[in-house]
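Some structures to go through are shown next.
Please treat every number below as a calculation from the coordinates, not as lab data. Treat the numbers as computed from the prediction; the structure is a model and nothing was measured. Cβ atoms are built from the backbone, for glycine too; each structure is taken alone.
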Structure I
Amino acid sequence: MWIIDSCARSGIELWDRDGGTHCEHITAQPQFYLHVPDPHTHREMLEALEGSYPVEECVIKTVFGELPGYRVTAGRDVAEAIERQSRHTAQLYNVDIRLDQQFMAEHQLFPCGHPHESRFSPDIVHDLRQMRVSIPGTPGTATRITELDVTVGHKEQLTGTEQEVIAGLIDCIRTTDPDVVLFPHADTWISQLVQKAQHYGLPAPFTRSGKFRRLDSCSYWSYGRVEHREGALIPDGRLLVDTEQSFVFREGGLDAVLLTARLTGLSPNLTSRFTPGTLVSSYEVYGALMQGIAIPFRKDEPECVRSIASLKVADRGGMMFQPVAGLYEEVSQIDFTSLYPSIIVQSNLSPETIGHPERTGFLPGVLKPLLDLRIRTKRERKQNARYEGLDAVLKWMLVTCFGYTGYKNAKFGRIEVHEAITARSREILLQTKHLAEDSGFSVIHGIVDCL
């Protein structure tokens, strides 16, 4: 099975390319886990729940250990009702997990590769048929589409009335049957194309089933800037990449989109639209699900009570050596590859290891293969340029994995882990400075992970 697309819609739909692209429907219902500290206090709620939904007692595995609880076959609305009725004393898990991602994790499957292949191989072999589509003009402003370019081996320009142009595009898709459509500003144009096709009585373009999934637009704060992601209509069974808006595609091309799908267990239609932070968070969730670890719905891990003096020592951020202004010759630079993720792995830093260093941490275990892959692509890119884009995407995923350790809503974050990482990085930079000076160098500047 080589999965090119997946979604949850009245069960799970997996689009398999082996032996011709076809959709496999799998019966599945959403489930979540419930733990209440004192079941007797919530006896009436539990009885009412058992009377309406399949409920069975089970042991819930978390990164902190095992909990007695219940497996409830129901959706998010029921979980949120439990939250309200228990006055937020109930602990809920796996409520907001994508059903197709969970299914693949539990069955050791992943998109864009065969089960015998390694998820962590940067050498992705595929024979996906590609089509390029472009529409002249500013996206979203054209009232009529009377011209577009289609490239499948050779470039062809479609012109005429709007109905003729859209019919020509649909006919080209039907005859060439591409697996991948590369389309600048696709997420802006696609809704117009679908609406216009319906107006002219034509079948919807791009989708292999006639259906689309909707990805809502959103705005978010990133590195001091407000970013906006367009909403999208995602076609079934075919990869549609907005080549202008996709960070992953811009950095690493189609191979990067396929690799991030392998790593996260998500459809490449999603990984082409997600940020590095969402990708690394999804990667951690997928890794946890593969190990049978339940994912908290509303993470409730308050910061430990500490004195002002201990906070002052702990939370000092990254180390900086202010440069002395001037002109220098024979300057060398020492830089570390993914320093902060390396510290997480080597120092066994994870929410459950704070105060318990003897435990084997979840974060180090799940990040090590990703870090090893980054080290490999950084080495390989010196001989082969095709690895440069993959290396860039992996770099950004690993950069954001550090930030997520201090993010209050991160599934596997905790501020003490964030502080421990920066504390260790300060030690490493000071040690490196002393080693450089012992070797006859003088340090003219240093910042966080380089001298």
Structure II
Amino acid sequence: MTSPPGAPIQKIVKRNGNEVPYDRDRITTAIFNAAASVGGSDRETADQLANRVEDILAATYGAASVPTVEDIQDIVEETLIKEGHARTARAYIRYRAKRSEARQARKLQDQFFDHIPYKKIYEVLRWNLDHNCDSIDHISQVIEDGHYPDLVQAVEKRYHDEVSLGAEQMLERIPGIRIVIIAGPSSSGKTTTTIKASERLAEAGVSLKAINVDHYFFDLEMHPKDEFGDYDYETPQALDLELINQHLSELLEGKTIKTPHYDFKTGKRTLDVHEMKLEKNEILLIDSLHGLYDAMTHSIPADQKFRLYIETLGQVRTRHGVFMRWADNRLMRRMIRDSWHRNLQPLQTLTHWHYVRRSELRNIIPFISTVDYVVNSAMPHELPILKNKLFKFFPEAMEKYQDDPKRQDAYIRAKRVHDFLIDLKEMPTDEAIPEKSLLREFIGGSKYKY
């Protein structure tokens, strides 16, 4: 629960020096997570301890104090020990140590964020600033002023131009490249980007021929499972990587192959079904979540591959200066698409997202440094539409998962997205979105066939 008006603590100082609103619920959640890691399951006790931490902070630093994150964490440790929760305290200390190690590792990569060059991120921020869509308040004002259609057109043009430039770089490397890999994390917009890049290449007489990597899934019973017993489609180990590499090599040698066919309804694959051969003016296309994963294409020399990476590199912030996380943007896209494409309820997508992210961090993010070109698929104008379609689900998720030790990831994500969107003005209609927009890949109504 956020500190009410008149409470002693209103703000805290983050490690980067920025002041942000104080939120006691973050202390409660940190304590609860530490307790859950050693077998605890009582959020009420965690909240009582957070209250105690709050009282000590006010007594230690004075009324209306602005403590640092480190100040709060030190008092959390001390309080847990004094109140007789030694095991939870040790778990909390281990958590702090791991976070510290992670920060030190990031310092070693201070020119990159999630392996994306800061230069690229700065370009995105500058573009947003120039087009008055760098914050929730500015986007809301654009809507109030009746300029939303103009923002849509500007964003769509920026994205189209970026994809076209990427396709031109591919053309410059022909005939050296034999495979184009278009990769990115879940719901980044790989399919639309592939279609648009193909359109530009076709103008130059070059065609992309896709190999459907989804047909290379092993039978469902062979897939790894997560801690909830759900089959994990997100890991590259669910794919027959050896057969993929064999077929890639044979295609580039001019041979005709027969790819498998995977039936998602039955969870079974059949070998030697779809005949495929590369023609003279065709480049092989891999449009895959794990296209950058080295084991997927290790049989092909690096200089024969062009790697394009796509991500929602959004630079939109709240009035408190908190930027939306890229993964949260993609989560909302997938919540909508899953509801009409896979018949999944939005909360099902939310609770599944923990191992989507885990797989991304393990099998996608580390390989971004190998790419040849990066496309930003974040669209500031999508946020008011996403809020209109999804906002009601986040309070429901917060209430449902707050006290569930196994669903704290879903609770934290739901609260974070809720708090980000709460001040944004909604857009009740998507009529301003073009029929060939990347956003249509997720909200429906596209002229493209997916």
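With semi-axes √(5λ) of the Cα gyration tensor in Å derived from the coordinates and found to be 40, 34, 19, which of I, II does the value describe? List each step's numbers first, then the result.
Details: I: 40, 34, 19; II: 42, 26, 20.
That value comes from structure I.
Please state which of the structures I, II yields -12000 when helix-only ellipticity at 222 nm (-39500 (n - 2.57) for each DSSP H run of 4 or more, over all residues; to 500) is computed from it. Let's see the in-between values first.
Working: I: -12000; II: -15000.
This figure was derived from I.
I, II: which one has relative contact order in percent (Cα under 8 Å, 6 or more apart), as calculated, at 14?
Numbers: I: 14; II: 17.
Source structure for this number: I.
Distance in nm of label points 7 Å out along Cα→Cβ at positions 159 and 367 was computed and gave 2.4; which structure, I, II, did it come from?
Computed on structure II.
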